[in-house]
1. When you work out mean count of other Cβ atoms within 10 Å over residues 145-152 for each of the structures I, II, which one comes out largest?
2. Please state which of the structures I, II yields 46, 25, 21 when semi-axes √(5λ) of the Cα gyration tensor in Å is computed from it.
3. Work out which structure the value 9 belongs to, where relative contact order in percent (Cα under 8 Å, 6 or more apart) was derived from one of I, II.
4. Taking 2.8 as the value of distance in nm of label points 7 Å out along Cα→Cβ at positions 353 and 457 derived from one of the structures shown (I, II), identify that structure.
5. Assign the value -5500, calculated as helix-only ellipticity at 222 nm (-39500 (n - 2.57) for each DSSP H run of 4 or more, over all residues; to 500), to the correct structure from I, II.
Structure I
Amino acid sequence: MQSGPAIFEWSLLVLAGSALIVGVIFIYRGIRGVPVLSDPKCTRCGYDLRWIKPDVNVVCPECGSDLTVRRAIRFAEYQRRPRSILVGLGLIVAVFVVPAGLRFLLVRSRVPPMTPASRGSLPTSTLITNLATTASQPWDWRELEQRLNAGQLSKQDTAAAIDQLIKHMQTKPNGWRQPLPWCDRFVSAADKAGFISDEQFGRLAQAFYGARPDVKARSRLRQGQPFTFELGYGTGWSLPGLKLVTALSRTRLEGAGELGVSDPFRDDRKPADPDELSGTGPWSIRGRVLADLPPGKHNLVLEVDAGLIDESRPFKTDNVDKPGQAKRWPKTRCRWNTTVTVPVEIVAPDRPAVELVIDEKLNPMALGQLSATARLFARSETKSTLELTIHGRGLPISIASVVVVKVAGQEVWRGSFCVGPAGQFDYGGLGGEIARPAPHVTTLDVILTPSVELAEKETLYDRIWGKEIVLENVPLQREDLEEDESALTSS
């Protein structure tokens, strides 16, 4: 009895032979063509015989052929069929290509892919070396985790695997800032076993969170204005079982002494409680530097402590949301200190620190999307409450504007509107009490007037859009009308 592969090869041979014969037939029929009805013509010379009389002209006027002979006159033309020729050529090519391809696939199918089961046969050194290219895939990490839990992975091998992970995360210099790539359980098990040294865990933490925090601040200030900043690592993800804590330990002017920092949400210049200048996870540290620097370029130096503590550990400070300075932290798994230098230019008090941009290439109305929704609710017989929300997305530049609503010829100030270039936003809180419009009023205009003073006081923007923006004929939903008034409006 023939084996399976032999039967398969014979079947391939039969199919190939059949396809070859069919291909030749298609090519022959395509070249020969198919008859298509036409005018009568002499078969020998092709002379047009439409005008001859069969009972008089018995020979061809052109070549003298006897027209009474069978097939002396043709009534159809053979037209080639290119499609049949192509089909035939395709079948002949397939006779040689398809068997070769199938044989190649059969050979490959006999070589098993590297599955999780087959990885168990690889040496540990090979698995660790493979992590240089497979660190973002689960299979090698799962095999290493199984070996670690089974006591088959040495401390040196574990350290080598963690070093591969660190190198992989360092491909993002600002920090990994996303979940670990399939290896969180391996890292937890390795740390629990005591296989990750304090020094290595510190490198792992800095590769994960970033070597230094991000600082958001204006690059220019008027003399006498406070320097407001936000400082943080900007990620909600953390290493397994741990949480990040940070604290601003010192603020100084490069080449000079230490500077005080106040709470940016307070109007006084009183220095903030040092424990308040701390944060955890994605929550930033916010502060306002107290210094009257002379005009010119300066460098502010922020010294930041960072550490990782058990995610279930409570803080020791009065404010349960703030970990406080490093000396008040619970026991840390690792701790590091970093210095961030922030350049700032101080300009004269009579010079604006925020640039007004009017380049049409950055026009928010042309390149982004801005719209508004508005509703009115009854408050009294003469007053209504306006609820106004501005919606937008894809803004190419920051906006810091005073908001004025124009209803039935009346302009009413409605607050401020400050947004930076972002994805999508819904900016509310712009409502308030206004004079009740007539029932027939169903639209309003929203006018956004740029304000350098607002940007300097309330934002960290260096540049804002410098032209007025008008959102015209915003639909006004009237929920402040009685039933009879609503009927008049709808009609």
Structure II
Amino acid sequence: EGSYYQAFEVVAQVKAGENNLLSVGGQTFVLGKDFQPLVFSMDTAAEAQVMSVGYGITTEDYNDYKGVDVAGKIVLIMRGSPDADNPHSKFYHESATRRKAAVAAGKGAAGLLIYSTTEDEDELIPLNYDNTSSNYGIPVFSIRRNIALQLLGMNSEKFAGYQNRLNAKSPFTFITQSTVKMRSEVEFIRKKTNNVLGYLEGSDANLKNEIVVVGAHFDHLGLGGGTSLYRGEPSVHNGADDNASGTAAILEIAQKLIHEKKSIRLSVLFIGFSGEEMGLLGSKYFVERPTVDLKSIAAMFNFDMVGRLRDKKLIINGVGTSPKFRDLVTSSVDTSRIDPVLKDDGNGPSDYAEFYRKDIPVIAFFTNTHEDYHKPTDDADKINYDGQAAIAALGYRLITQITGDSVRPVFTKTQSTESRGGMGFKVSLGIVPNYADEGDGLKVDGVNPGGAGDKAGILKGDVIIKFGDRVIKNVYDYTYALGELKAGDKVDIVIKRNGQEMKLQAVMQKSKRVN
């Protein structure tokens, strides 16, 4: 279309609207100071009696909702779990705020109020975008602890005893004498951003319509936000490794290829992806609205976090996505500079996964995470420039071999060993969820051969709308549902396929590592 830019919209900001209200017994509280709506709070109002439901957790061994009917009530719960923030706790997944909201809504609560325990700072939960605009149909507020104590009818001493009882894993739920009026309004501010594309036409008249994509995301975290691992005042996150390193690598490769264009028989499409940190949005947009025929893409090379080469170890993902890749990579590596760690899987937490899900062979370079990941300390002074140059040189050699070959790589589906967001579950459905989709339901981007989903008849492109008794609106609902199951459980799954609802049944399999 005569432009280097491919424009699309992202949610750039989430803010509380002017119509938010929290009132108790005629006392109205201050938005942003006393309470805050959460990103999955529905724009709606509720007025009801408050029921205290401890931590709001339901597991096989511990259930704050046991024997309690919260239908039509405004539920009041504490953040966290009886095991505090222990990541190895059996409550870890159940203690997520979204999970608690899903449970409360599923049990018919009219609204949800969440406050901090005395073991935590009395801070409001930030109103941050978490890559989906879906909600649970009820207003959900974070409130200050003093308001919670007022609703509970407790002083600090009595509350300490209440919290100690819960921390001893002895659930205690009761109806309070308080009535709350709440009204929620959350605004999603959308802005335009761009993928940046450059096209280098191949020299072979018969092969120049075949394309190799070379990509890297150029976005990062700005001043931080919900995905930052830094705890402090807003601070510039430069993202030297993530992903200025990858962006620089593809620019260097592009410059070198331009000077040796005659050896490039296939064409090369360079793409700087935006929105990767928000859920692979740029690559997702490109593969759904490609500027070239997807069938013409012979392979995709991805460079994401290639600036911290240590002990020469370079992770190379996707070598199993074409039969020729493993030998090609092995023969191209300069072992004096790089010790490759080869992984077959084409799925992973970067832009190459979107191409793999479209049956395109991929190779992705990655020097692994580090202590500065998603922090302001990811700066240029910590980049291993010699290592980065070695990786770019390897990428260049591989790209020239693919673009100089008249036989394009054959795509091979790999057995997925890793997908984002499912780590730690005991069972697996064996699907690749769509993390960026904001529709009603969970779109399936891939199905692992031999997995529970494959055996149940789930196909790529299906949308899961119900999983057992749980309505599925997004990936969070899906992961929460997985946490309730064990290997061998039979689960009825309702999907939409080509606009038609279908009911399938899956037998859950034991997870090898993640879902």
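Laboratory data are not the source of any read-out in this text; all were calculated from the coordinates shown. Small disclaimer: the values here were computed from a predicted structure and weren't measured. Cβ atoms are built from the backbone, for glycine too; each structure is taken alone.
1. Values: I: 14.6; II: 18.4.
Top value of mean count of other Cβ atoms within 10 Å over residues 145-152, among I, II, belongs to structure II.
2. Details: I: 74, 48, 22; II: 46, 25, 21.
Only one of I, II returns 46, 25, 21 for semi-axes √(5λ) of the Cα gyration tensor in Å, namely II.
3. Only one of I, II returns 9 for relative contact order in percent (Cα under 8 Å, 6 or more apart), namely I.
4. Values: I: 1.4; II: 2.8.
It must be structure II, since only it matches.
5. Values: I: -9000; II: -5500.
Working through the options, I get structure II.
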